[in-house]
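So, here's a batch of structures to check.
Please treat every number below as a calculation from the coordinates, not as lab data. Keep in mind that what you see is a predicted model, and the values were worked out from it rather than measured. Cβ atoms are built from the backbone, for glycine too; each structure is taken alone.
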Structure 1
């Protein structure tokens, strides 16, 4: 079940073009999760369930080294502290994100920081309540529109190529770039 989501929703992460990806699916079984964790772990990718309501799960696929680096970007700590994050260290930050998702008080918009979105765009989204953006692609852009458009095109092309190769018989591990 997860294989199709990994290709259609996570290709840029598998290709090491993006820090992380997120998708919602029916709650996967423990065996399936463990198998994918093992297969992707050898390539430097982690897979975890951020929350599960008994029917649907929010699955987070990420590159820990990139996430750790992203969480140290200027402005990230300031933004996260405003939402009760104890630090920008990866494990406590992910724990706090899980708590925020479990609280059920709406979707935590700072999640963009965990997906590798530019800090300025995440802050802009929060400040503008999702309005007044310059363009929309994988995220809403508030800062560097030209760079974002190039990134969106690269990520879209990656997903198209990975989908085609997967449909031709390549496996997810074969398509995953090692860290």
Structure 2
């Protein structure tokens, strides 16, 4: 099973392969909202800049865009290959409380249905606790049965649904 690792340039080639599998679809938990398009990240310097930004985002003192919060970025790595990404947001904005939650994650299509997301969320919960988060909010699209199962396997208790997002709380 994969492990959570801090982003690092040694994973450049495998990260590009993983990102290509998404075919332009959103990669939850990747931190790519403000990054250049994935094609630009074939350049080692651009990829280094992405890794540096992702690592810096965990620091409260890092300047960030309005509405953004400190977040710990982690990659799900299995046998040296990036199979997904996960992000722990250190606090909630009004938007994150409604839609995004504390933790977002995604697994590349070829690695799904193998337990990577369940293990990654399980392994992220103690990290969230170490950040002072006692109750973790995790959301998923109403029609995403796989993600619902991942959250429920990790102790998620559904609170409600808002704007197509099912909202779960996990006590850590």
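Miscellaneous remarks
- Origin of the value -15000, where helix-only ellipticity at 222 nm (-39500 (n - 2.57) for each DSSP H run of 4 or more, over all residues; to 500) was derived from one of 1, 2: 1
- Among 1, 2, structure where P(r) over Cα pairs in 10 Å bins from 0, in percent, for residues 106-145 alone as derived comes to 24, 46, 27, 2: 2
- Distance in nm of label points 7 Å out along Cα→Cβ at positions 50 and 162 derived as 3.0 - corresponding label from 1, 2: 2
- Each of 1, 2 could give distance in nm of label points 7 Å out along Cα→Cβ at positions 26 and 154, but the derived value 3.7 comes from 1.
- The greatest value of relative contact order in percent (Cα under 8 Å, 6 or more apart) among structures 1, 2 is that of 1.
- Looking across 1, 2, the calculation of distance in nm of label points 7 Å out along Cα→Cβ at positions 2 and 114 that yields 1.6 traces back to 1.
- Origin of the value 23, 12, 9, where semi-axes √(5λ) of the Cα gyration tensor in Å, for residues 74-129 alone was derived from one of 1, 2: 2
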